[in-house]
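Read-outs throughout are calculated quantities, based only on the coordinates presented, and are distinct from any laboratory measurement. Small disclaimer: the values here were computed from a predicted structure and weren't measured. Cβ atoms are built from the backbone, for glycine too; each structure is taken alone.
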Structure P
Amino acid sequence: MTTSPSRILIVDDTPLNLKMVSAALRPDGYEIDTAPNGNTALERAMLFQPDLIILDVMMPDINGYEVCRRLRRMPAFAHRPIMMLTANDTLEERVRGLEVGADDYMCKPFQPVELQARVRALLRRATPTPMQPLAAQGRMIALFSLRGGIGVSTLATNLAVGLAQIWGEPVALVDLALISGQSALMLNLPLRTTWGDLANLSIADIDGDLLDQVLMTHSSGVHVLAAAARAEQSELISGEKVRYILDLLRQHYAYVVLDLPHDFSETTLAGLDAADEVLLLLAPEIASVRAASIALDVFAELDYPATKVTLLLNTTVAQGGLARSDMEAALRRPITQALPYAAEPYLSAMNRGVPPVLELATKPLGTILERWSFQLSSEEHRAKRPADPTPAWLRLSHATQPRKVR
């Protein structure tokens, strides 16, 4: 059975640019249509029904951002990939593109090989593999702190990517900071579909197929349930709905990573209750220790077993922080996991939407994050060699093999 070629609509007010983009993509066998301005693009999109749209930003009638915004309001184009192609590759432009729902952003002039690769990646992500039930329920890990600014979202994102890279299986990353979560931004994913798409639905209307359409797919193998785009949507998400969706995800994903807000709201408690392990983050400063102490008291009142909660020290200062032993004494619990100071790589990664565990996999920070992700893997996974080992697993295996003494 043969499949029809993917359709691509290219929009640019400069005829030369239309020819250059078309020429770069035709060798891959796509069916291509073009539009010289924004108004024509909206008309051609409805008639041509492209699988992917490439939009110039600066156009005389309607700019590319407004075209993207209008397309996202149409049910037919709510989920189809859109790439912005522009000469202005500034941070402000990239953020604006993500806000209106663009999937990728490429600067002109471009290299044909890079454009081809990005188009192929966008088309792959637009047709994710449907969720399949697992033989056993997946492992759920929650990252939490009552103290903001110490890396909960950063580490949740890197953990999800690390697990996906090591085991070669899709991992769900759930952003439960429903009003202002940043999980999608940290993977450079636009807010095309979010918790907001589930807000007005009853639990009876939500199943695996629907959830599969709402989750956004990242090239690493992570599937993101992003925070709602509008604050009022988050108010419609109940703890009961969160519990139901997390249970559904656990049935289809080997790992579910929860990025939790800094509170004990109904939805946060639903995530904490569902988690197999809670990583309680703290930084080497007094306010963080106090916040961790309060959290531990609440966990005790909730009757969480001690084995469910792990203290994770994220070193957020280069020097001058509290001693680890003093923190352990104050909390009367050992800190069993610790990550080193790495402010600059984390900040750079966050601004570009590329997690260090992926970009710096063979560098010291990437290696540390990979090993940390492996330690948090299920016992069943860690106990045996995968049938088809990933590059990440092979790196870890090679690093742990004893060296021969000559």
Structure Q
Amino acid sequence: MKLQVPYGKDGKLEAEIDEQAVLGIIEPNEVKIGDETEVIRRALANPIGSPSLKEFLKGARDVLFIVNDPTRPTPTARVLDMIQDDIAGHKVSFIIATGIHRAPTEEEYIQIFSGKYYKKYKDVIHSHDAKRDEMVYLGTSKNGTEMKVNKRGVDAHKIVIISSVEPHYFAGYTGGRKSFLPGIAAHETIEQNHKLALKQEACALKLKGNPVHEDMIDALSTVKKEIFTISTVLDKNHRIYAATAGDIYKSMEAAVSKAEEVFCATIPQKADIVVSVVKFPSDIDLYQAQKGIDNAKYALKEGGILLLVAKCRMGIGEESFVRLLSSASSPKDALDRIEKKFVVGYHKAAKMAEVGLWAQTWAVTDLDPKLLESIFIRPFSSLQTALDEARKEKGKDAKVLVLLDGSLTIPHVKE
């Protein structure tokens, strides 16, 4: 059979593979998509635990919108289409919740806002800089995370968050509280919170008992601010499946149940070889594409081969995790070093090294092969070569599983 997978924004990679060897080609679940505009309208008309957006904005001296950066396919412009009447006449500004990611390029600003809204709001859009922006200390969480956030978020009279909810490999799910931490938090705040990602309970789909999520919630309690949240849940084609609005906590809970319907995919058994494809826009760099490694591990047998397919259009991203891994002699050595000293980014290295203790990681990317080798990833120039080599190594009876949206799909074995 011919296997065809997405690569980059518009590209494809192909490979021939024995159909009998393919355990499954897994995507997020098929869900019924209705009128997407109506889905957002219904959410805005029925806010959870909050007055309507129009009521919320009454008397607002100014309104700050916190929106996602280009690593997520959040339909920010579609939401803005729906709320123009509600925000008309208000003094509005926008902040991109980059966390420790870089600022968007001109093209990426248009990706976020569309040309229409980027042109309209260009002068009031700011990209959060966790190291250089002025921060305000609000308090300390029970875990000791010092909540310092962008002064723009503190100075704003009212805040509206536009986000999307999908599984997250150590925070459980994206959405809601992540717009503040890490979204517009200080570098040291993010570092303190993300150190908790080293704990086993910090994993995809888990909120209760997840130390990262619970620390985010606790830290957010220091933000004494009126907040209205608009969240979307997208399907595998980035169409709007569901939306919620209102209270930052209650509306996220409702969105999580819908996200589970899309992204929790059942598989018949674990595979010897798992191909994890990271699609645009999550393929922006290795820092983001790593999620495809972490999610795929749930479908891989011990001693198996995990093949990451991700263009990594902008390189490696935040460099600290690559510096740590490339300076270590083995995945175990990397984990030992992280145990002694943690800096932000090392959570990525830790998650990759943990997989390296019991499986091989291979990759088809646009990255320098020598760089990949230095961080315990075997590079390949083509999907065909990688699959042929993997099947040769694991034997003729080896089973292959393909995750067509590896950064978002959470595979689990059917009980």
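What to note about this one:
- Parent structure of the calculated result 0.00, given that FRET efficiency 1/(1 + (r/R0)^6) of positions 47 and 295 (r between Cβ atoms, R0 = 30 Å, to 0.05) is the read-out and P, Q the choices: P
- If you line up P, Q by mean count of other Cβ atoms within 10 Å over residues 151-158, the top spot, with the largest value, goes to P.
- Computed over structures P, Q, distance in nm of label points 7 Å out along Cα→Cβ at positions 255 and 271 reaches its largest value in Q.
- Which of P, Q leads on relative contact order in percent (Cα under 8 Å, 6 or more apart), largest value: Q
- Parent structure of the calculated result 14.4, given that mean count of other Cβ atoms within 10 Å over residues 71-78 is the read-out and P, Q the choices: P
- Structure from which -12500 was derived, helix-only ellipticity at 222 nm (-39500 (n - 2.57) for each DSSP H run of 4 or more, over all residues; to 500), options P, Q: P
- When semi-axes √(5λ) of the Cα gyration tensor in Å is computed across structures P, Q, the figure 36, 24, 19 traces back to Q.
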